[in-house]
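Participant: The structures considered in this document are given below.
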Structure I
């Protein structure tokens, strides 16, 4: 019986075959595989930037040019060591990427990719127009790289440098994505939720942009010392589009998809350049027409790229997944029951001529469940957004823990100890339930992306995941820890959001329709959990339409109608209030 091909065996076989390429393959093949390694390094950056961060860039070839021209100029004009020029090139790329990212990443929609096209074209023409960089003729005479006294002047010798660099980049990328920092990066598409968990989305977008630029820079440095000559042509917008196509074709969200995409595009391009002129009887860049059609086909039929499809044919060994026990995370001081946690004073929120909230006031105390109810369109979720900083109020005052917060954004408010769920579930559907919950504990970690990339965050990571598992167990989702969040029914996805909010160790918990989609027993379990949190001294403010759930749980109830404060009191008082009955039932005849 033949041994089963598993991902680990496939990887070992790939690395073994790769190591033998310079020994047995023809010179043309070695050169081609070298270029695949260079292209894959750039595509790997685009996997992070586009597949993970949702940021489309057409300008990565310009960063390849920065790395190539930096070493070409410094080695030929100033006699610097190639290794020294790598450091200088990366420093220049960092400065340029931060400057461009600060401007570009504030754009959204179609303006973002248009912005990358603009600076990609600008840098390309800059390379060709500067006489110091050799103009359109470029720079030749670039010295070979010297490694431990061995001069790597041939493509066979340089092969191992290229692929060792690429494999190191793949390992560090996988490490980073499997961490607190990586979870934040994978949630950047849902910016409202991510900011509400205290994550600085602009900073993480900048980090992804900078890492992708650095990968491209290193690829350019390697390219310059492989070719020993540079000119502007390989750094054009067309090559930037080709890099993006490699990432999309391979699998924009798959790390190994970058290698697969670069391999497929490079070999296919070479094959088409040989075959198409013979078939058509005319020379030309007809392979680009085929690539265009392939792009459309992939976007229609395999939006996640070809790598996930390929992995379906490789048996996955079933692994027992567990969460390692760890020391508990530090907790906030518990407030005395009855102390005021939140005070909303005459808050008004206008959207142009529409007044969504009009002079709304309420307060929430520690150890209390306050329910905010009202008909659809009453302005309850808008008030939630004002309190949590998603949409700050037009006028009025909001105080949390005695501090005025109506001018703060949601990220700053989250740091103070407020956490929330959303009316429409906001989870990363592809991440596991455990990973989604751990997003809530983001502010309780301190390790950065560099430490994550080199596995220096493992103890903190165990503590964060242990906290997430604990909160999920409390919420009754212990058996779903490693399930994809998108595979759960809507009701349980709402419970995942509650567990995520609890992971932040909040003083005030805002729940927007937490019982929607839950069955009777699930509602009962949720009510028991909220009652337990109340007994622990947590303040809870919830919006809910299920009156049986509200009246059996809430200590006080505030009723809204048309954005205004209609009534407030104990549950039994609200149930018999004529104004409330009028709002809900349109009046009750005697």
Structure II
């Protein structure tokens, strides 16, 4: 059962933004300041810059493959099920920990308002959001929109009020532990940008995902990065080292300085809203990873089931909620370090996936958004992320290794014996070794994803292309020889004598040339009889000489039908004309590696259809 497409640009923006504006802003600045001093502003800035490389890579991949499971889905399709299992499990692990971190982090703020056992409240909130997410993603996203705009309003007030209260002496010394601490702290706070993964995970439930998701990700990262930098800068300038270092309520402490107790309470309320939004978005996104893994038989298929009433993956959501409740009782610093490490690894996989998908030569890899400055953005990202992990020290590297081994263990003893998936890396190896390692499975899957993404419904023209004969040859031909071959190929399907069909083709060409563009011809004739119509696709790499004046023809669509098919005849001509007008048509047509590749060029060509939705 398919997931419902209910989310728009505002929903995507708020899911990503709400997932990022939480712990990274309301708790981490104090812990991070203790590591880097006032230079922590640059730690956030550097982390944001690196996040851009991962975001651009994810935006391209999700625009090409907007499926539930986000990073897991395209890592599996690029590097195979073993690496995909690692990525899927650790990303689910990271997003769940981030949600748990958000709920645990609420303790410091709730204690400013009332005395209560934080674990009880955290468990209750987790259960509430599990129920909301089972009922429907639209309901969960509506709550997210309200929370995010409330947060923006409060933070904007904090910035406006706080900028005049900055004490410049609080920035001295600027980097007391050296600039190396700036980079290690950037890795520590990188969890702040995990919201981008959450958007990729729910892409299958977004309207027009190829454009909406990348735009939502870009807007969210840019706006959140500005808010992070300004708020952390003001907080560092308002509070001295003594007050800020190790504070678990840094923004509330800062607000108390220039807004009094009311300001502290207001920022505490904002923090609670932020943590709730992160937990909500985390459950929403993390639950899609077990679902995607189960669909590929890498974990038990019960987690791929969707609720008949609400169309949501209820078992996957329940599993995620159960894990978050367990994680609520872990130490805060462990949650941060492990979640940040996993997040960095996932961004590395995203950058690698773009390189592999582009270099694989897969014809049907067709992202609507392409990462600029390829491959330099991806190379910078991979090197930068690896640098962050190293700078984070032994604990991060240990967690990094343990999680990879755990993912491989799961694949080896469960997924390996249940799945046999083709992936893009095999296509690169095949090109290098010239060995037959792949089928058309990957191309077919990508074709179906494009159809779903672009909401392409098959019409009669598509169904004819699916069944038509294709001639793909390297033999240079004269026009008469070509028409004889076409007539012999189509005659039996049209129930007409081949010699008569040949004469009709020749007569039509003598009447007026069917060459309509450089390298393209569309011979089309009316034949006797009723209820017959056929199309022949031809690619001739060496060329067909249609005339002495025109350049050789490499692409031919031959159309033949009876008089009663005149209306469809005209629609078919119009469809072919629209497809061939695409500036990339000729390049794709000549680069297609097989007859089925040629068929896909036509089936996925851009044109108007009589019905856009199934």
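We did not get these values from a lab; they are worked out from the coordinates using the rules stated. All of these numbers come straight from a predicted model, not from anything done at the bench. Cβ atoms are built from the backbone, for glycine too; each structure is taken alone.
Participant: For which of the structures I, II does the calculation of Cα extents along the principal axes in Å, for residues 429-492 alone return 41, 39, 18?
Facilitator: The structure behind it is II.
Participant: OK, next. If helix-only ellipticity at 222 nm (-39500 (n - 2.57) for each DSSP H run of 4 or more, over all residues; to 500) computes to -17000, which of I, II did it come from?
Facilitator: Only structure I yields this read-out.
Participant: Let me ask another. For which of I, II does relative contact order in percent (Cα under 8 Å, 6 or more apart), calculated from the coordinates, equal 17?
Facilitator: The read-out was computed on structure I.
Participant: If you work out FRET efficiency 1/(1 + (r/R0)^6) of positions 365 and 389 (r between Cβ atoms, R0 = 35 Å, to 0.05) for I, II, which one comes out largest?
Facilitator: Biggest value here belongs to I.
Participant: A value of 3.5 was derived for distance in nm of label points 7 Å out along Cα→Cβ at positions 133 and 189; which structure in I, II was it taken from?
Facilitator: I
Participant: Taking distance in nm of label points 7 Å out along Cα→Cβ at positions 21 and 461 as the criterion, which structure among I, II has the greatest value?
Facilitator: By distance in nm of label points 7 Å out along Cα→Cβ at positions 21 and 461, the leading structure of I, II is II.
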